[in-house]
Structure 1
């Protein structure tokens, strides 16, 4: 689930390990690729968030809908991923994009998937190398897609769950966005009524490594109250940062929660859906 820089460094030459650089900038979609070309972990492949980790946008399905399973599986296989491959994903902003790849790989049924704890910043702070050289083509991998390892839900399921009181929606956005005070990306500010704010950075230490699982478990248990982990639905602006909360819950031993992939950007596409502020 989490891999330390030392563990990754020791396996850079291991053909059973495939590394993905998921760096991205929501305000400048070209920046991730530019940073990758300037320097990345040796052997890492670039995973563009807006293409490899995102599907076709309709205007009603959010800013980062899931791609077709066959398309994402094809992307992974092109980079040598097989059923037994250890996948490691990293970024430079606390794991939000890396966690998206982690969640999506498990969505396809892959089990050997991890996020680099602390990301590229921790890797560099530990004095480990970077390179501008792109890795050679590894040859096609293969695995069979088997859904069920992760759970996603629709806007209708969020609405019905909240109406019935059977779910807890955790919103991973920054508090000021959740409260509707600012909205730098989406056209409407606010949050889903009854949602609870759990900023994804709450899970991280100052060096962007994940906080101890015991601390995380205590905090999530307080938010859940009597609800089970499988009654939790994670959301954010577009199904990206929510994956950090989902990763943190699993790291804390609270597996089974779901991702509302469309999140706030899909929710507000239908003016009939209610919004809340403050």
Structure 2
């Protein structure tokens, strides 16, 4: 199996290193990840004829045991100074120009990508780029922003989730599977549940720039591709995005973020085709269609 991996936290993030080693048991792995942190980029691409730096980092052959059995698949890694979706585009036009990979796996994201976060996620944006090209795609996240987060639950349970998904793919194209792990010890996870995208919105989303907020999350501005010293022109004020999640009371019990709160790993199926079929029929019934 040819596996193509990226993320939105950057090639040096702990999550993508764990995912890479986890996935090598399934086959050969190619990693092309952003040079810098790229959260919130969704499916944004690096356009405008801008210069995009690419650097190959590592190339390992397959690892086999004394009996010749495959222990780890071949591995090659690189970074691209671009968005997560651009990393997938780049790989499909270079490493996989002759034959697409069997699957795109994006993550492990530092932070939840459940509910409305899925709309902004660079992790899922990369998966959607794979789906746009007809490739099965999986995004995997852990509900922790800690750069040194404990990914042992993902290491323990994600391989079986992946194996089940990839062994039972539908004929329908354009699907991505959004897998979210709660930030609890592996022994406390109750199980895995199929869910739906939760509803809600973020409020109080902006505050004055405050370096102390980085420290609370165990981050530095450099980890986000920024500078420690604030730079602004005369008359400008600096803000940063924070905010609180306002839950929608109409959410069903199988909303992905609620499943996580209950101690389950949530698996939600999204699709690149965002057409609302029911509304399409309703629009036709109210006289939108006309001939001129």
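Compute percent of Cα pairs over 31 Å apart for each of 1, 2 and report the one that scores greatest.
Numbers: 1: 23; 2: 32.
Structure 2 gives the largest value of percent of Cα pairs over 31 Å apart among 1, 2.
A value of 2.2 was computed for distance in nm of label points 7 Å out along Cα→Cβ at positions 172 and 188; which of 1, 2 is the source structure?
Details: 1: 2.2; 2: 3.5.
The value was obtained from structure 1.
Match the computed value 27.9 of mean count of other Cβ atoms within 10 Å over residues 4-11 to one of the structures 1, 2, and report its label. Each step should come with its number before you reach the end.
Values: 1: 16.2; 2: 27.9.
Answer by label: 2.
Starting from the value -8500: which structure in 1, 2 was helix-only ellipticity at 222 nm (-39500 (n - 2.57) for each DSSP H run of 4 or more, over all residues; to 500) calculated from? Write out the running numbers ahead of the final one.
On the way: 1: -8500; 2: -6500.
Comparing all candidates, it corresponds to 1.
Work out mean count of other Cβ atoms within 10 Å over residues 52-59 for each of structures 1, 2, then name the structure with the largest result.
Once mean count of other Cβ atoms within 10 Å over residues 52-59 is worked out for each structure, 1 has the highest.
So if we calculate relative contact order in percent (Cα under 8 Å, 6 or more apart) for every structure here (1, 2), which label has the highest result?
On the way: 1: 22; 2: 18.
The maximum falls on structure 1.
Values quoted throughout were computed directly from the atomic coordinates according to the rules given, and no laboratory measurement underlies them. This is a predicted model, so every value here is computed, not measured. Cβ atoms are built from the backbone, for glycine too; each structure is taken alone.
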